[in-house]
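Some structures are shown below for you to check.
What follows is calculated from the coordinates using simple rules that are stated; it is not laboratory data. Everything numeric here is computed off the predicted structure, so don't read it as measured data. Cβ atoms are built from the backbone, for glycine too; each structure is taken alone.
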Structure 1
Amino acid sequence: MREDSIGGELNIIFDNCSGQNKNNTVLKMLVLLTELGYFKKVNFIFLVVGHTKNAADHLFNALKVEYRKKNLFTMEALVECLNVSDSITVHTPIEADFLDYDTFLNRYYSEFAKKVKQNHIFSCSSTTSKHKNNYNVQLRESNLPEHGIVLHNAIKKGFTGRNKYSKDSKGLKEAIDNRPKDIKNAMSEIKPIVATGINIFKQVEMFAKYRPIIPFAYKCDDLYQKPSQKMFNTVKQEKQKRANLRVELNEMKNKVQRKVDIKKKIDNIAFAK
């Protein structure tokens, strides 16, 4: 994104994974890109479940060409191996690359409540989305004629910065007109996400199951360091809780099944089957 010029039309195609792509945070970014004037129009297109194969998926096979032939014991070795492919360039992320856009975007943009799952095309235009005091996102289930456009006002009620202006309609219009500038000025306030490190269950697993069988030269790598006793205890307690829960669920299933079996026997006797 360049501050000195506006881009044309941006089309991004995603798969339909709600946890990674199809969620409120990503959809609010669509509005940000147009409201702040980075692009004239932005379309986020989510492929229909069962039809999510595209050119990007083919590159995953390129990743497998080398690493599936080798034993790799560290992240550094994995990155080096993946970078061998002419089709792939691996960029190793650092903690500073991850910013809390979720919290920031929630200050300015409304939730797409009950509008995410059924729609697959989300569009914003820097020239037509703004209508009076609304900033409308166009939502469509598909581009078929029978699937019409639904409008969603992306401006959050009581958005951050609204209280700097008068409470009347004139103040609301002024606040909305100044939103792009106010949001840009506030972007320096976006906080980094603090890395929590490897999940404690995975830490215990890497140390207990994998460290004993890896070559000695790699045992000092961070992946295989011994967790604290507190971590061991926490993992042990959680595993016991899960085991107890499975036992309880199985007992409940057995009780239900016994009741079903008894009912069938009674029905058979009653109707002389």
Structure 2
Amino acid sequence: MRNWIWLIALAGCLDTAEAETSDDVTGPALLRLMTGDNTVIGADWTAAEGGAHFAVVKDGAPMKPWISSAHAVGAKSIAFAVPTDTSGHKQRVEYKIARAEDADGLHFDNARYTGFAFKLGDSPAPFLGTAIFWQAWQGYPWGPPASLKFAADDTAPYRIRLAIRNPSTGPDSKDRDVEIWSSSMIQPNTWYRFLIYVKPRVDGTGEIKMWIDGTRVVDWTGAIGYDQSAVPGALAGLDVKAGIYQPSANNGHTFYFDQIVFARTYAAAATALGWQRDVASWPLDETR
């Protein structure tokens, strides 16, 4: 009897708005993980871990990613850096955590969780423009349907923005995106843990949710992505990328990532990030 009372009380504590599920529940919950500790970076800059291989995307004159002793979990992380370039040329180096063509990737009939611990390097120069550190991208030459990025800012705490693109905004990155959240919160040399749920849908039923250090800060519904039949070059899914991408004139910066995870469920992603298993505050999912 006491057990039934406890279960009823627990159910009352669960926020039904937190009931996060993937639309594809077959297969393993954890799909990709880059820990830094066990990540191998090859001579061609590609990375590998746990049997998975991660393609690199680069432009301009970035530094080769390296394994750093800075860490949020374990003993190491992955560092990315680009130089100062005020000419307006792109400077980028990112890893594709999941590709649109992957059978278990992020598509328009499923949903996925991606997460990572993130740190901005010491004594950063001012941000003269956007610096993207996570994005879900749908093909060249278009802007990403979802992205997390620094805004132009010159002093800490630096402002970051979560933005989306869809048929209403158009795919061209020259056109304004839709900011669905922002916060002046990033201090240098401080780790933050992000977990992002993306359910891309062109018809307005898409969802994007985000937690920072275990607290949900975004719960948004609307159109995410482009109609492949109407946008030449648009992919049938989204590439999920992490790293640093400065598309216009900007100062050089260094970003650190630890525990980059791609998963079907909140539980798998949160566990990889090292969040405490407090069942009463976790979203429900099919695998818990």
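Upon calculation of helix-only ellipticity at 222 nm (-39500 (n - 2.57) for each DSSP H run of 4 or more, over all residues; to 500) from the atomic coordinates, which of the structures 1, 2 produces -2000? The structure behind it is 2.
Matching task: 5, 17, 21, 20, 18, 12, 5, 1, 0 is the computed value of P(r) over Cα pairs in 10 Å bins from 0, in percent. Pick the structure from 1, 2. Provide the component values of the computation, followed by the final result.
Details: 1: 5, 17, 21, 20, 18, 12, 5, 1, 0; 2: 7, 29, 37, 21, 5, 1, 0, 0.
Value 5, 17, 21, 20, 18, 12, 5, 1, 0 for P(r) over Cα pairs in 10 Å bins from 0, in percent corresponds to 1 out of 1, 2.
Each of 1, 2 could give FRET efficiency 1/(1 + (r/R0)^6) of positions 79 and 247 (r between Cβ atoms, R0 = 30 Å, to 0.05), but the derived value 0.10 comes from 1.
Kindly point out which one of 1, 2 the value 4.3 was derived from, the read-out being distance in nm of label points 7 Å out along Cα→Cβ at positions 119 and 263. Walk me through the numbers before you get to the answer.
Values: 1: 4.3; 2: 2.2.
Going through each structure in turn, the value belongs to 1.
For which of 1, 2 does relative contact order in percent (Cα under 8 Å, 6 or more apart), calculated from the coordinates, equal 16? Only one of 1, 2 returns 16 for relative contact order in percent (Cα under 8 Å, 6 or more apart), namely 1. In this comparison of 1, 2, the computed figure 0.25 for FRET efficiency 1/(1 + (r/R0)^6) of positions 95 and 239 (r between Cβ atoms, R0 = 25 Å, to 0.05) is attributed to 1. The maximum of volume of the Cα convex hull per residue in Å³, for residues 63-182 alone over structures 1, 2, that is, the highest value, falls on 1.
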